[in-house]
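Q: The following blocks contain the structures, represented as C-alpha cells.
Any read-out appearing in this document is the output of simple, stated calculations on the displayed coordinates, not a laboratory observation. All of these numbers come straight from a predicted model, not from anything done at the bench. Cβ atoms are built from the backbone, for glycine too; each structure is taken alone.
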Structure 1
Amino acid sequence: MINYLNSERYRLFHKKSLYFTSAFFLLVMVIIAVMYRNSNEAFLSTSALYYLSTLIVTTAISFFIIVLFNSFLTGKDNELLKQAISFGVTRNTIFLSKLVLTLVIFLFLFGLNILTIVLLGENLFTTDPQVLNDFLIAVSNLLPLLISAFTFGHLLRMLGVSQIVTILSMLFVYGLSNEVAGFIFSLVSKHEPISQFFPSALLADAVNDFFNHTVAVQPASWVISGGLIVLYIAIGLRVFGQKNIE
C-alpha cells in the first residue's frame, strides 16, 4: 500500500490544478478581509461579521473543493487502474489509498484556511475573544461533516459518477435531506425528531448557532458523521471491488 500511496502522491503533486485550487481557496478569504477592512461601514469593522462570512463561504467552497480533489485521482484513469490491478494492487488498496491521500491534503488546506482566517480576523478587525472561541467551536462542529462529505464524494467518483451528479448528490444529502425527510415524516407523525440529525440539519446548525451566539459543541455531528464515513467506506469497498473497469 505504501508504494501505491507514493505513486499516487507523485501524480497528485504534479497536477497544477491542485495548486490553483488551493490558492483560490485561500485567496477568497484574503479578499473578504480586505473588502471588510476597507469598508466605511462601522459594523463591518468587527470580527464577528467577518468570521460569520468566512464560515459560510468556507462551507460553500469546501463542497466544490471536495469534488475537485476527488476528481484529481479518480477521473478518466481506467487504464492506470487496470495497470495497478495487473501489478497486484488490490482494489481495496486503490480505494483507500486515493481516499487517504486526497483527504489528508484537503484537511491540510482546510486547516491552513482556518489559520489564515484567524490571523486576518485577529489583526485587521476589532477583536473579541468570545467570538473567536465561538468560531473555533463552529469549525469543530463543521469539520466531521465535511470529512463525511469528502468520503461520500470519493465514493461517488470512484464508482464513475460524473462531477455534476456528484455535486447534485452532495447538495441533496448535505443541503436538503433534512427538509425532504421532515416533510415525509410529517405525513406520518406530527412529532418527528429524526430529521434534525440529518447531515444538512447539522450543517445548518453549525452556521446558525454561530450567527445566533448559541454555539456549543455538537457531539451529534461527530457521531452521525462517523457512522456515515464507515457506511460510505463499506459501500465503496464492496461496490468498487465488484465494479467492471473498462
Structure 2
Amino acid sequence: MDAQLWHSWVATQSVSEELANGFIQQFQRRNMDVSTINCEYSMLNVRQIDVNIKGLGNLIVCTRDDGDLQQQFQTCFLSDREQLGMAFRNWVAENTTFFVERVVFGNALISLIADYFLKQRSQAIKIIYMPTTHDNHLKKLQVDFSQPDVEALREGQDGERVFSELILPYLYDQTGIRAEKLPMAEVRVHHSVLVRSDGVKILGNDKHAIAGTTAEILAFVNTQCKSAEESLITTPSE
C-alpha cells in the first residue's frame, strides 16, 4: 500500500481534545464511521490525535506538550485529503481565536526534514529538480547518493545536518550546482520519507516518524516566525 501524501497546517495555540472531539462529533452525528487514537511522544514533547473518517480520509493533530509559550505556533495537523484538512482548518478558525496557516514545503523545510531522518542513520537519498528553462528543453535533474556514499560523507562529522551541511555542499564542490538554491521538486530518504513541495509521505506510515516530522515542522515555522519578528525590530523605520 502506497504511503499517504500528508498536507500540513500549523496553528498558534494547542488544540485540545475537547476542540478535536467537537469536530469529530459532526461526523458521528451523521452516523459516519469515525475512529480515534491518542498517543504521547514524551521525547518529542508531542501529543497526537489520529482520526480516521471512513470515506473522507485521515487527520493527525500534533500539539506541543512542553508548555513553552515562547513558541508562537503550538499545533501542527496533517491530512491525506485536502478537503478534510481544510474542513478542520475552518473548524479551528471558526471556534477559536487561533491563527491557522498552511505549511509550504520549500527548500529550507525539505532540507530540515531530510536532516531529521538522516541524523538517525545513513540512508540512500534522491534529489529531484523540475526546472523551468527556456523553451522547456531541460525538464528534470536527478541526483542520487547511495547509503555507502552518505556514510562516507558523514564519517568523522557530527551527523546533525547531513543533508544541508554535507550532501548539498559536496554537490556544489563537485558540480558547481547550488543545489540549495534550485527549487526542489522532491527529496526521498530511502525507506523513510519523501518530501514534495505539496506535502510529505512517511514511508511505512510509522507513527513515531510522523510525530517527529510534525515536531520538525513546528520548529521550522517558529524559527521563521522569530526571525521575521527580529527583523521587524531591528529594521530602522524610514
Structure 3
Amino acid sequence: MRKLIRLGDDMEASFSIPLREPPSFLSTISMVGDDTTRIVHSLTQAERKSPSRYEPARAMFLSVLEGKLSYDATLTQARRLADKVERECALQILHASKSFLEKERPAPITPLPNSYYTLPNKLPLLVRPLWVRNFSQPRLLVMHFWRSPLTQRQLSAAATIIQSVIADNFPSYTGCEIDFLATPFVETRNSRDFQRNGWQRLRPLNEVELGRFWKQFSLAWDIYKKREPRIIRRKRKDDLFG
C-alpha cells in the first residue's frame, strides 16, 4: 500500500511500488530491444497497471470464434459499449478481423492455466493468456490486440516461449499448429491490419538466439531494480468527511 504525502492544500504524493517480477510475457517481450534505457523506462511505466481496454474486444472475438454470436451481433454489442476507449478498440479490431471471423469454422475454446517460464536471469515470466481451439486437430490461440506491432524478433521470442511452456506443462498439445493473431494499427491507412501467424511465420529462436534476445532485458532489469522508488505527484481529491 502506498503511503500518501501531503504537498500543500491541493497536492499529494506517494512512492511508486517497484515490480517484483516482469509483467506477463507479451508485455515483457514488447519491451525488449537494443536500447537498455528504453527498456528501463518501459519497466517503470509498467508499475502503473494499465486499464484492461482490450478485454471486451477479446471476449467478443472469442464468442464469434466459438459460434456463440454472429459477427453482426457482436458488432452491435461493440457499438453499445459505454466506455469510449473500449468501444473504439473493439470496433477497430472487429472490423480488421471481419473476413477471418466470418470464414473460420466455429469450435469450443479452452483457456490454458497460467504457466511460468524461467528467464536466463532466473526471473519468472507469467505466460498467459493461451487458448486451445478444440478441433479434431487442436490449434493453439494467442491474441495480441495492441496498436503497436511486435517486431519479427519479438514474435520469434514469443513463439519460443510458447513452445517451451507447452512442452513442459501441456505436452498433449506439443506439435499443434498455432494461430498467433495480431491487429496492429497502420498509421498510413488510419486503421488496423489483421495478421494470422503460424509457426512457420513466427520462426521460433534457437537457444543461442534466445539468449541474445534476453541479454538487454537482463541488463535493464538490473538497472531498474537498483533505482529508488519514484515520487508520484497528483492533485489531492477533496475529502468530504475531513
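Q: Of the structures labelled 1, 2, 3, which one yields 1.08 when Rg/Rh (Cα atoms, Kirkwood Rh), for residues 120-175 alone is computed from its coordinates? Provide the component values of the computation, followed by the final result.
A: On the way: 1: 1.22; 2: 1.08; 3: 0.99.
It must be structure 2, since only it matches.
Q: Then there is this: If distance in nm of label points 7 Å out along Cα→Cβ at positions 136 and 168 is calculated from each of 1, 2, 3, which structure is the one that comes out at 3.5?
A: Numbers: 1: 4.2; 2: 2.9; 3: 3.5.
The correct label is 3.
Q: Looking just at distance in nm of label points 7 Å out along Cα→Cβ at positions 128 and 184, which of the labels 1, 2, 3 belongs to the structure with the highest value? Walk me through the intermediate numbers first.
A: Working: 1: 4.0; 2: 1.4; 3: 2.8.
Checked 1, 2, 3; max of distance in nm of label points 7 Å out along Cα→Cβ at positions 128 and 184 sits with 1.
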